[in-house]
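Laboratory data are not the source of any read-out in this text; all were calculated from the coordinates shown. A quick note: this is a predicted structure, and the numbers were derived from the prediction, not measured.
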Structure 1
Amino acid sequence: MGAGRLSLGVAESAAVALAVALPEAGVTGLTETLTGAVRGDAVGTLADTIGSADALLVGPGLDDGDETAKLLDAVIGLLGANTTVVLDAYAIGALGQLGGRNQLSGRLVLTPNPGEARMLLDAEVGSSVEERADEAVEIARRYGAVVSCQGVVADTDANTWLSSTGHGGLATSGSGDVLAGSVTGLVARGATLPQAACWATHLHAVAGDRLAARVGPTGFLARELLDELPVVLTELTTSS
C-alpha cells in the first residue's frame with residue numbers, strides 16, 4: 001500500500017520464519033504462553049515502535065482472547081499522540097471487553113466480519129445492505145470508530161459508503177487480514193480514516209474480482225490478493 005516502514009511483532013516461535021519470508025520488515029519476537037499464544041505483557045518490547053508509529057494494526061495472528069485483551073490494554077498505554085489504531089480478529093473481541101467509547105475513540109478503525117460485528121453489538125446482525133449499514137453506524141458510534149464490514153463503511157457521523165464490487169470468494173481464510181493491513185497502510189501514508197477504509201474496502205474487493213476472473217470465484221488464497229493491490233491502487237489514484 002506504499003507505507004514507508006513496516007515492523008512486525010509476532011510470536012517468538014514464528015519470528016525467524018517470518019523474518020526470512022518478509023526481509024523488508026523488521027520482526028520482533030514476543031514471548032508466548034505455554035500454549036503458544038502471544039503473552040499480553042510481551043508488547044513492552046515494542047514500546048518505542050508503537051510510540052512512534054503512524055498506524056498500528058492489532059489482531060491478525062492472535063489466538064487467545066484473555067491475552068489479547070491484556071495486550072490491547074498495554075498497547076493503549078504505549079501509543080503515540082497521533083497514532084491511528086486498526087483492530088481486527090481477536091483484538092475486536094478484546095475491544096468489546098473494554099466497553100464502549102474509550103481511549104481509542106476518534107483514532108480507531110474496525111474491520112469486523114459478521115461474527116465480530118455481532119460481538120460488538122451484542123445482538124444478531126441482519127443480512128440486507130440497509131441492515132448492515134445501520135449496524136455499521138451503530139458500531140461506529142458506540143466505539144468512536146470508522147467501520148468496514150462486508151462492503152459497508154460507516155463513521156460516527158452516520159456517513160455510509162457502499163462497495164459496488166466484491167464477491168463470496170473473499171471469505172477465504174486470511175482475507176480480512178489483507179483488508180485490515182490495507183487500511184493500515186493507507187492511514188500510514190496520511191489518508192483520513194474514512195478515506196483509508198473506503199479505499200481499502202474497494203481495493204480489496206477489486207483484487208478479489210480480478211482473481212475470480214483469472215482463477216475462479218472460489219479457491220484463490222488471501223496472499224494472492226497482495227499482488228493485485230499495488231496495480232489496483234495505481235489505477236485508482238490515476239483515475240482520481
Structure 2
Amino acid sequence: MIINNRLQLEAFCEDLLNRYNGEQMSIEAEFIKKDKTQKQLGFFFGALATAVRDYFFEHTHEKTDKKDIKNKFYDIVAKSDDSFNQVFVGFDGVKKMVPMTLSDMDIEQASRFIDICIWLIDNAPMFSGLILHPSIRYTWVKNITKQELRELNGVRLPDKCPEYLSHTRKQACLCCGRMVGVEPHHLREAGVSGTGKKAPDPLCIPLCNRCHIQMLHQKGQESFYKNLDYITKYISLRDFCIIRYLRWLHKM
C-alpha cells in the first residue's frame with residue numbers, strides 16, 4: 001500500500017487499531033526515495049502527452065488538456081495491467097483501487113509504463129500517423145548503469161540475425177521518428193567493419209531512407225551524430241545497439 005499524506009496515514013493507523021485483537025502484530029514500512037531519473041521520466045511522459053495533444057489538435061482543431069491525456073493513459077494501462085493499480089485510502093478511511101501515477105512508480109515501473117504508452121500509440125488506430133521523437137521512445141538510455149555497460153564486454157554477437165533485421169525494419173527511424181521506408185543501417189567503426197566487411201547484424205540502427213541519404217551521406221557523420229546526441233551523450237552508439245539487441249532477444 002502506498003500512503004501519500006498524513007491524513008491517509010492516520011486513517012490507515014485507525015483501521016489497524018480497529019482490527020487489533022490483542023495478538024502480536026508486526027508492521028514494516030519504508031519511505032520511497034525518488035531517484036533523480038524519475039524527473040527525467042516525467043519529462044518524457046510530458047513530451048509524449050504533448051505529442052498526442054498536438055496530433056489531435058492538428059486533426060480535429062480541438063484543444064485537449066495534457067492532464068486529461070495523461071489520466072487517460074493511466075486508466076488504460078491500469079486496466080490492461082493490474083500491477084499499475086494501487087490501494088488508495090481516502091480521508092474517510094475507505095479503500096479503493098486507483099491507477100498509479102508516474103510519481104507513485106519506481107524507476108523500472110515508470111520505464112515500463114512509458115513503453116506501454118508508446119506501444120499503444122504505435123498500434124492503436126486512433127493514433128495512426130502520429131510521429132514521436134525518438135528521444136521519447138528511448139527513455140531507458142538514461143537509466144543504463146556503469147555495471148550494465150561493463151557486462152556488455154562479454155556479450156557475443158551473431159554475425160547474422162535475419163529475425164532481428166526484420167524487427168529493425170518495423171521500428172521508428174532513430175533520427176526523425178518516421179516509420180516509413182526504414183532499413184537497418186550497420187555501424188561503421190574501427191575494428192567492427194571495413195572494406196568488404198559488414199558489422200554483425202546486432203550492430204545496426206533503424207534509419208529511414210530520407211535520413212540515411214540527407215543526414216548521413218549528404219551532411220556527413222558529424223551532423224548525423226548530432227541528431228543522435230540524446231543517445232550518444234549518455235552511451236556510445238555501439239553500446240546502444242548491443243543493449244537494443246539484448247532487449248529484443250530477451251523479449252522473444
Structure 3
Amino acid sequence: MFIFIRLLLGHFVGDFPLQFDRIYRLKHKGITGVIPHAVLVSLSFILFSWPYLTRPGIWIALILLGLTHLYQDSFKLGFSRLKYSFYTYLLDQISHIALIAVFVFLTGIKNLPPPPENGSLFVTLYNSDTLMIFVIAMIFATYNGFFLMRSFKNTFLGGAGKYNIFDKWYGIFERAIIVYVFFLGGFFFFLIPALCCLRPAVFRLFHGKFDLEKDFLSIPDILLNWAIAFITGFALHLILQ
C-alpha cells in the first residue's frame with residue numbers, strides 16, 4: 001500500500017497541477033500533443049518513486065504506466081464531444097487509478113518498504129501516509145474538482161460554457177478551505193458558514209474588475225462546488241481515522 005499511495009499522488013500531480021493550460025490545449029491537437037503531458041506524468045511517477053529507482057522492477061512499472069497513460073489519453077481524445085462527458089471523465093480517471101493498482105498489487109513492488117528514517121526532513125515527509133493522503137485529497141477536490149464540475153455541467157446542465165479564470169481559482173480556493181477544515185476538525189468547522197457570506201461579498205467587490213458573470217452566484221454551481229469539497233473532506237476524515 002505504501003508505494004501505491006505515492007504512485008497515486010504522482011498520477012494526480014502529473015495529471016492536474018502539471019497539466020498547464022498550454023499543455024491541455026496542446027493535448028487536444030492529437031497524439032503529438034499528448035506526448036508532453038504523458039512525459040510530465042511519467043516524471044511525476046519517477047519523482048514519487050525516488051527511493052526505489054535502483055530497482056529494475058520499479059522502472060518497468062513506471063515505463064508501462066507512462067505508456068498506458070499516453071495510450072488512454074490519446075484514445076479518449078478520439079471521441080469528439082464524448083471526451084467532455086462526465087461518464088468519460090470518470091471512466092478515464094478510474095482506469096488510470098485501476099492500472100496503477102494492477103501494476104502495484106499484481107507485482108512484487110507492492111512489498112517495497114519505506115526508506116529508512118535518517119533524520120532527513122524530506123524522508124520523514126515522504127514516509128508520512130497522512131501527508132500523502134492529504135495532498136491527494138486536496139488535488140482531487142481542487143484541480144480535479146474543476147474538471148469534474150465542467151464535465152458534469154456538459155452532460156447534465158446543458159454545457160459548461162466558457163470559464164472565467166477568477167471564478168476557476170476562487171472555486172479551487174473555496175474547495176481547498178473546506179477540505180482543510182475537515183482535516184483540522186473541531187472549531188474550524190465554524191469557518192464554513194463564513195464562506196457562504198464570502199462569495200457574495202467577493203462578487204460585489206470584483207465582478208466588474210474580473211468580468212464575473214451571474215454564474216459565480218448560481219445555486220447549481222455553488223452546490224456542485226461544495227458537494228465535491230464536502231464529499232472529499234468527509235472521505236479524508238474517515239480514511240485518516
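One of 1, 2, 3 was used to compute volume of the Cα convex hull per residue in Å³, and the answer was 176. Which one was it? Before the final figure, lay out the partial values.
Numbers: 1: 126; 2: 176; 3: 145.
Here the read-out was taken from 2.
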I have 34, 21, 11 for semi-axes √(5λ) of the Cα gyration tensor in Å, for residues 84-171 alone, calculated from one of the structures 1, 2, 3. Which structure is it?
2
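A value of 20, 11, 7 was derived for semi-axes √(5λ) of the Cα gyration tensor in Å, for residues 164-211 alone; which structure in 1, 2, 3 was it taken from? All intermediate terms of the calculation are to be shown ahead of the outcome.
Values: 1: 20, 11, 7; 2: 21, 11, 8; 3: 24, 12, 5.
For semi-axes √(5λ) of the Cα gyration tensor in Å, for residues 164-211 alone, the value 20, 11, 7 is produced by structure 1.
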